[in-house]
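Rule-based calculations on the coordinates, nothing more; no lab input. Computed from a predicted model, the values in this text were never measured in an experiment. Cβ atoms are built from the backbone, for glycine too; each structure is taken alone.
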Structure P
Amino acid sequence: MGYRFRDLTAACQDDWRAYIEHDFVRALGAGTLEADAFRHYLQQDYLFLIHFARAYALAAYKSRDLDELRQAFDGLKTILDVELDLHRGFCRDWGISESDLAALPESRATLAYTRYVLDAGSRGDLLDLRIALAPCLVGYGEIAGWLAAQPFTLRGDANPYEPWIAMYEGDDFQAAMRAEIAWLDARLAEVTPARFEQLARLFRDATRLEIDFWQMGLDRAD
């Protein structure tokens, strides 16, 4: 029997839990996260989404058949036409204007993470790229599910971060997460043990960079 996505999370279990259950995530769920920390995260996440779009453009280039090409195009279009608009709306709600976003410098955590993903995709194949992106797409869906199950999570209008949690536990995002896991499961089933070890290192490094991204928001680091 071949490998599956869950074998990747099992291979870096401590890092994966540290990412899913980070103090930033816990404070967000409890509604106790400092507003300035969330604003800093929102701004940097906007920049990350731009590079995420670039990664999908790279995925199109790396595609080997029409199905993969269409998937990459759909992902790119969703980010540009839907997610970035939603994110700008989030930013407006938190007092961040489009002119603020346009003048925003990238933090070191944003630089490190986004360039790592793009470099992994440039050096490797489509599977390398999507493994490097998986902690973001799959991780955010899992985080929303984890928060929903925690007794400390404050739901409804009493939590200023409720819209963020609701977006990632919503049907659209959860369906996208499941589709990505299914795609990864199908490809991982065919890899050799040596290839899996390469991919597991890539996934672990990307997960650690996600941890750094949370910490960047918590510390409001540049």
Structure Q
Amino acid sequence: MTTAAERDSLTLPRGHDKLLLHSCCAPCSGEVMEALHVSGIDYAIFFYNPNIHPKKEYLLRKEENVRFAEQHGIEFIDADYDTDNWFARAKGMEYEPERGVRCTMCFDMRFERTALYAHEHGYSLISSSLGISRWKNMAQINDCGHRAAAPYDGMAYWDYNWRKKGGSQRMIEISKRERFYQQEYCGCVYSLRDSNLHRKAQGRDLIQIGVQYYGDEGE
């Protein structure tokens, strides 16, 4: 684990005393979790990602996030894999581009469930590891987070920039150290389709689920 001396000590904003952290996967949440841990922040992981397809990919991402949470003694809240609801909300958006309205819908759905759980279980602050990825639009994610928290009195979304001050580099270092599974597409069936179409056009091999890990030769 990276020591506290190598990071700024974090404090939760505006007097909040604990955090519910939505996690999308172990590689994205590893640095966030360690940063919170060494800062002494009370938090739990909320895993709600019905967008991830197929189920084999979903289980790979979830199970190593569970392993990393257990390694740190952090509560891991495993929410429903309600894919039917996700596909219903994605209807008509099947050919929208990455970072477009389908992604906004997806973030909204996941953060709405996070905020509801937080409201029902005594959390007044939520955040997400999604924003640490350079492939994501941080403003888009933060807008969705604030929107999800808004209906609940006293609840806030913490839009901390997890990429700054070496966070993105430490994310890669932790992923290699832990030999996390290296995801090759965002997660949904449409992202998988479009990623494979792009690879095919470049003459590259199609994505193979469960094959590539951080720290393997050449990574």
Structure R
Amino acid sequence: MPRDPIVVVEPLKPHHHRCTECRRGPLRRMVLEFTAPVCLACADLGHLVYLPRGDAALTRRAREASELWAVVVRHNRRRTRYERQGILVEEDALARAEASCLADAEARARRRARDAERRAAQDIRFTAALTAEIRRLFPGCPPERAAGIAAHASVRGSGRVGRTAAGRALEEAAVTAAVRASVRHVDTEYDALLMNGVPRRQARTRVAPVIDAVLAAWRQ
């Protein structure tokens, strides 16, 4: 069973941290050993080189070619979680991975283009299906509005209702949630309330009667 990777932390305030073993600092990257910061040299990772995230194939090949590697993370305050920034790998492993990626770059580019075309075709079909389902559930919804709601809800990578499992399955609750969200933002004062400092839950309660009225009219 593979072990968990070594985790290297990029602190938000490097000048606040010094290595507990050699006392050097500030620390741009560090390993936490029993919550105590240790520099990469003292952690026996100083010979590794940094590969930022962004190229999935290069990252995978460099990691596979490196006997010792570590994942680099940084805390995102807004999302209150640690997010991957890249990896540390052996220099010769990175060189071999780069050479391997260069050797088949053209083939991988063609494959990415084919995958992009396939995903685009899938998205077009799904958006059309979602539009049709909105029109079925809400026959009074103007056709162009239904198409706009479907296009907005189904943007790939958006995390919106249309990209959830329920949305992809065109479940009635998910489709209704997408329509309701559109009405909330377009046909009510909800956005203005938020801009004026009204708490989100309170703003939703205030605009709920308007949303219900629009949905009721569209269902007929």
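Figure out for me which of the structures P, Q, R the number -16500 belongs to, where helix-only ellipticity at 222 nm (-39500 (n - 2.57) for each DSSP H run of 4 or more, over all residues; to 500) was derived from the coordinates. Structure R accounts for this read-out. Given a computed value of 1.30 for Cα Rg over 2.2 N^0.38 Å, for residues 64-135 alone, which structure among P, Q, R does it belong to? Only structure Q yields this read-out. For the read-out Cα extents along the principal axes in Å, a value of 48, 38, 31 was computed from one structure; give its label from P, Q, R. Only structure P yields this read-out. If you line up P, Q, R by relative contact order in percent (Cα under 8 Å, 6 or more apart), the top spot, with the largest value, goes to P. For the structures shown (P, Q, R), mean count of other Cβ atoms within 10 Å over residues 104-111 is largest in Q.
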